[in-house]
Structure P
Amino acid sequence: MNSDLLKDQESLSTKVARNLATTTKSLPMMEAITPRWILQFLPWVQVNSGTYRVNRIKVLFKEEGKVHVTQTDGEFNVAADQLRKIPLFYNATDEEIEQLANEFTVEQYERDQVIINEGASGNKLFLIANGAVEATTTGDRGQKLQLAILSIGDFFGEFALLDNKPCTATITALSTCSILTLDQAKFEALIRQKPEFRKRLEYTVQNKDEWKSKVNEHGEHKISIQSGHKGECILPETFADYIEEPQEYPLSIVQTVLKIHTRVTDLYNDPIDQLKEQVRLTVEAMKEKQEWELINNKDFGLLHSLAPSMRLQPRYGPPTPDDMDELLSRVWKKPALFLAHPKAIAAFGRECTKRGVPPTTVTLQGSPFMTWRGVPIVPCNKLMVNGKSKSGSYVGTTSILLMRLGEQEQGVIGLHQAGITDEILPSLSLRRMGIDNKALASYLLTLYFSVAVLTDEALASLDNVEVGFYHNYPMY
């Protein structure tokens with residue numbers, strides 16, 4: 001025995017004494033857990049038989065959509081069937097539309113370069129393949145008025161191919177742009193070969209106003225009403241017509257099989273219930289996946305449920321107060337919340353600081369939220385930046401959503417079916433599957449859910465928002 005150790009030690013060491021002490025243990029921590037605010041703020045509607053059907057008034061005049069442009073080996077192309085999203089070509093045959101698609105060429109424009117001047121003769125159809133442009137006009141007092149910001153998939157100048165009318169706006173590139181163009185000379189050469197094609201195009205143009213007279217501002221079947229009349233005038237006869245094939249939302253599913261050794265639950269279950277914690281952490285991961293699907297799922301996710309007219313572009317890149325106001329002008333009927341990546345919220349805060357208009361905050365469910373015009377801006381890392389969700393330090397672009405909520409308000413709603421077998425949370429079940437010959441107990445966890453946008457103007461998006469721009473302030 002080492003006599004020096006006995007001589008130096010005058011009391012029991014803390015190292016060995018600790019072996020007799022009871023430690024205080026935390027529950028297992030999981031950094032991937034987020035507040036998942038959208039799950040908390042969404043009004044959840046009970047669904048029967050796993051499906052929710054959205055009945056709407058019939059749309060007679062379909063809104064034009066964005067044209068999908070592909071890029072292969074550095075070259076931009078447009079598929080023939082995509083051209084039907086341009087109103088002028090609604091009635092074109094498959095052969096005609098295929099010939100048109102082959103006549104497009106690519107033109108390059110630099111930032112701030114004017115593409116078309118207001119009043120100039122229009123002689124091309126322009127289809128944006130990359131970049132963004134601004135459409136402006138001159139006001140009565142000579143001021144510059146912004147009409148729209150157009151981006152990938154948007155088009156302009158299509159009706160000038162037929163009537164050669166002067167341009168009604170000045171189009172300027174906001175960034176370096178690649179634009180597919182269809183020249184009027186090539187177009188004329190094609191319709192000279194096919195007189196019946198010209199007749200169909202002219203019919204489309206001539207009857208555009210007549211079609212619009214039968215619909216309201218949203219393209220829906222108009223309900224005729226007489227007002228302010230005197231005497232015994234003949235009242236209009238009308239009815240509300242519904243769409244014949246309403247959209248249906250079947251509940252989506254998140255599932256996994258949790259396995260845990262019976263020896264663990266038998267011997268190591270005190271002071272922490274091992275099965276309970278395994279289930280808790282698995283449910284947290286499933287809820288994180290649920291939130292991701294609500295936003296990004298290609299079939300029903302919010303980013304893929306937007307009407308083309310409800311997609312906006314930022315004027316300068318980073319989100320500005322003007323951009324947020326424009327979003328509010330689209331979802332103006334009882335807007336409930338903005339949804340944005342934390343980096344996008346920070347970028348908006350910098351723009352507000354630069355302009356000297358710091359947003360106010362509001363406390364909801366015990367947490368502070370930045371607001372704009374009284375509408376809370378809710379953080380969500382599932383609105384990804386350049387395809388990434390981590391809130392690290394990087395640059396890129398993302399989207400900011402603004403939505404109205406509730407079934408009664410014709411807004412955005414969550415869908416679930418509570419009351420399922422072995423339910424531990426609404427629409428989430430835990431079922432024991434048995435024990436295998438390795439003494440592993442299996443548990444099936446199933447979560448059913450979906451989300452529905454009841455009307456187009458209940459959801460708007462500010463796309464291509466830059467999050468990496470910082471202002472340089474003078475140092476004194």
Structure Q
Amino acid sequence: MKLRETNSPLLPSHRLDSALLEQARVEMQRDGVPGIALGVYHDGCAATAGLGVTNVLHPQPVGGDTLFQIASITKTFTATAVLQLVEQGRLNLDDPIRAHLPQFAVADQNVSAAVTIRDCLTHSCGWEGGFYEDPGWGDDALAAMVARMVKLVQVTPLGRMWSYNNAAYYVLGRVLEVLHGRAFEDLLDETLLRPLGMDGTCFFAHDLIHRNFAVGHAEHDGQTVIARPWAMPRSSNPLGGLIASAEHLMRYAQFQLNGAAVLGDTMRLAAFEPAGPASDTPAIGLGWWLDDTSGERVVSHTGEANGQPCLFAMIPSRRFAIAVLTNGSNGSITARRLLKWAMRTYFGLAAPEPRVQAHSDVDSWLGTYETRLGHRVLRREGERLVLDQMDKEWLGGMNPPPVPQVGMEVQPTGPDSMLIQPGKRAEEVGNFLRDPHGEIRWLRVRRRAGLRK
């Protein structure tokens with residue numbers, strides 16, 4: 001699939017804007033990111049570039065063709081493959097999972113029977129989402145992982161709110177395997193990757209060992225070190241296993257913004273519309289995060305393999321997309337800042353900044369909020385409100401291990417919202433979610449809701 005020639009003012013002569021490259025250089029240096037690959041698509045024209053190195057121990061230059069683990073951006077490919085089957089009439093979004101996987105079960109029997117394809121696509125199934133195990137590298141890995149989900153308990157009610165759920169995409173990947181009659185990696189390659197001209201994308205380390213690829217990095221005792229392990233279990237491929245370059249993601253942007261024979265425009269564009277629980281914000285589409293706060297819809301997904309944070313975002317109304325692939329643990333900050341810079345510089349778009357404001361009932365927020373992968377404690381430290389965050393390993397044998405974050409400053413921005421580390425590069429928004437009785441039950445940070453204990 002060729003990208004057609006245009007005269008995009010953002011990409012003269014198919015080269016990235018020098019101001020964007022310089023901004024990327026500044027941001028990555030501030031965040032200690034060893035390497036970054038950028039891709040920009042606008043009005044039918046695409047360009048890529050790289051800065052820095054792939055590996056601090058064995059450095060090679062990063063380019064637009066350097067392969068990164070794009071991690072959870074993979075979910076948008078899985079979702080697109082599901083939508084292909086919806087378009088073909090082979091499944092419906094509101095089909096119960098058991099219509100295709102009759103033995104499917106989580107801990108709650110009622111949820112097991114009622115949960116649908118749509119619930120899984122929109123992260124509103126409610127069971128524990130941070131579930132990682134390694135059932136092996138055989139073609140049965142995904143089936144085995146779905147069978148192990150029987151122990152997952154509910155964190156949030158089915159269909160009421162979204163909470164980022166990796167385990168839901170095990171289920172969607174397995175549904176795809178059953179309906180296609182072949183392994184997930186093979187079916188995605190046949191139905192989506194090769195038809196889109198994304199040759200060279202892969203899922204396994206043995207497919208890239210002879211190529212230019214990035215490894216993740218973390219900060220440990222003041223040093224930049226290799227983040228290990230590199231590979232995720234095979235069962236994680238539907239939710240985060242795709243390995244791709246910025247050039248590959250520009251072909252993906254061409255399809256998502258202009259269409260291609262792999263999916264009709266009606267279904268493609270439906271994915272960019274709110275599809276999750278109606279009362280929950282921000283909105284979620286069919287596999288995509290939706291943000292309208294700048295005045296125009298931004299459709300995006302992030303990913304974070306071990307030490308390789310990345311971002312892919314589109315502004316459909318402007319026929320614009322940007323990919324930011326990094327190999328440093330702070331790369332998610334770099335990527336967010338580059339997206340904001342591009343939106344403001346190229347289109348004059350900016351979301352309102354949250355404002356700190358006094359809230360009289362902050363003591364009702366205090367407590368411990370649990371997730372499967374760790375917990376957060378919101379507490380008082382003198383007159384200050386602070387948050388402690390203790391994460392667990394999500395990959396076996398992670399080196400270096402997760403570092404607890406203690407005493408992060410918190411400031412309220414409304415009755416059920418707060419800023420964490422306000423004014424810092426790592427600033428985040430937290431939201432409290434209430435049960436039907438109006439009691440605070442969950443804290444959602446980084447899209448994942450922790451249950452109050």
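The numbers here are math on the coordinates, done by the rules we state, and not lab data. Not measured: the values here are computed from a predicted model. Cβ atoms are built from the backbone, for glycine too; each structure is taken alone.
Details
- Structure from which 0.70 was derived, FRET efficiency 1/(1 + (r/R0)^6) of positions 201 and 345 (r between Cβ atoms, R0 = 35 Å, to 0.05), options P, Q: Q
- Cα extents along the principal axes in Å, for residues 97-328 alone from the coordinates reads 47, 43, 42; which among P, Q: Q
- Read-out percent of Cα pairs over 44 Å apart, computed value 32, structure in P, Q: P
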